[in-house]
Structure P
């Protein structure tokens, strides 16, 4: 009988220790969840701080792209104009070799056409250069504005990044503490905890209320089971919601 009583006391102590370990594990899990949620809030906050500069940066990139396009168009126009000038030179040389009035008229007519085309290209090139100049001026203004915004934003951005990094470090510490806590719990008990917690909004262990109800769903627990829970005689689940029930908090 003494041996049975000793075994019962040992089992009670083990169960009480298991409940305390599970409660400590749950506390760490909830702290980790809260820290992880806080970390998530920093991404939109940082984005809000960066937004004004980002908008100007989009304009800067658009202006740079437009200048590249116009420079490319300028080079293409120059190549086409060079070909027309070469054609014009060839026609002018050909004019000296014509043999009759009819050939001369035809060559002169073609010279006029090519010369007008060259003049049109030159006018288009001048307009393009003016557009490039205006866009470059606008780009310089935007770059100056962007530099000013970045200088204004950077301290706030760095402060937020520092806060997020501190939270991430705290989260890493909590994960280590959680791993150390979990490894000390019996695998079957830990598995039961994980199974309940995965479907209970992060709650796996809750204390019995003073009047004998589940502290999570508030369903009344049968008297006999209440007694077992109060003396930590076994790990008992609430029949209504499945959470592991612990004795009432002192």
Structure Q
């Protein structure tokens, strides 16, 4: 596997790009005429499942999910660790329908961005943090009322293995204002799909879904406490996963 791995990785990226282009073209033709839930399944869920399958088949990126029983029946705010691109694919396939906070610039990418616009993303301007927070609060609340999960990477960007980013309170505030819990998710995808470079390491990614967490009240202090509780749980789980050892080629 190790001798052929660079070839497999190159083939993975080729197939990922090819299927994304083809899927976006088809989606732009048919998706506008679908209801939102069916549109999400057609445009996002099926392709993200394909992306995860390609990673497993070509690169050996397997995965195990722990804590699936913790997923509440009603969609809420997901707070997840962000180390790689893999978890974006996986979470978008695992939860449906799902909307996520993303950079507004992604909507300008030909075909890909146009298809994403059909899915009601929360596309923020990172250069204007105050306006971004208001947008997440307003549009996130609307998406939750529409029955969609809201995925937020509270660190804001991918953080390398062994490092921790500052957690934004926007997700916790959104959940509290909607009267819903946050669902913390930890994983070690960055050990197999590093933030930097094109390299990949075959192995089994561990995904841990924690218990849904509620705030004690709607006060700013309760929001901060909920956010800290989720941050502590995620960081503890990630540290434990990373301490189990790095993958071997």
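Here, each number is a calculation from the coordinates, and none is a lab measurement. Only a predicted model underlies this, so the values are computations on that prediction, with no experimental measurement involved. Cβ atoms are built from the backbone, for glycine too; each structure is taken alone.
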FRET efficiency 1/(1 + (r/R0)^6) of positions 96 and 152 (r between Cβ atoms, R0 = 25 Å, to 0.05) from the coordinates reads 0.90; which among P, Q:
Q
Out of P, Q, which has the highest value for FRET efficiency 1/(1 + (r/R0)^6) of positions 64 and 192 (r between Cβ atoms, R0 = 30 Å, to 0.05)?
Q
Among P, Q, considering only FRET efficiency 1/(1 + (r/R0)^6) of positions 56 and 184 (r between Cβ atoms, R0 = 25 Å, to 0.05), which has the greatest calculated value?
Q
One of P, Q was used to calculate Rg/Rh (Cα atoms, Kirkwood Rh), for residues 104-223 alone, yielding 0.99; that structure is Q
Given structures P, Q, which gives the highest value for FRET efficiency 1/(1 + (r/R0)^6) of positions 40 and 72 (r between Cβ atoms, R0 = 41 Å, to 0.05)?
Q
Looking at FRET efficiency 1/(1 + (r/R0)^6) of positions 88 and 160 (r between Cβ atoms, R0 = 35 Å, to 0.05), point out which structure of P, Q has the largest value.
Q
Suppose you compute distance in nm of label points 7 Å out along Cα→Cβ at positions 112 and 144 for every structure in P, Q: which one lands on 3.0?
Q
Origin of the derived value -13500 (helix-only ellipticity at 222 nm (-39500 (n - 2.57) for each DSSP H run of 4 or more, over all residues; to 500); candidates P, Q)
Q
Taking relative contact order in percent (Cα under 8 Å, 6 or more apart) from the coordinates of each of P, Q, which one would give 25?
Q
Working back from 41.1, 140 (Rg and Dmax of the Cα atoms in Å, computed), options P, Q, answer is structure P
So distance in nm of label points 7 Å out along Cα→Cβ at positions 120 and 136, computed for just one structure, reads 2.8; which one of P, Q is that?
P
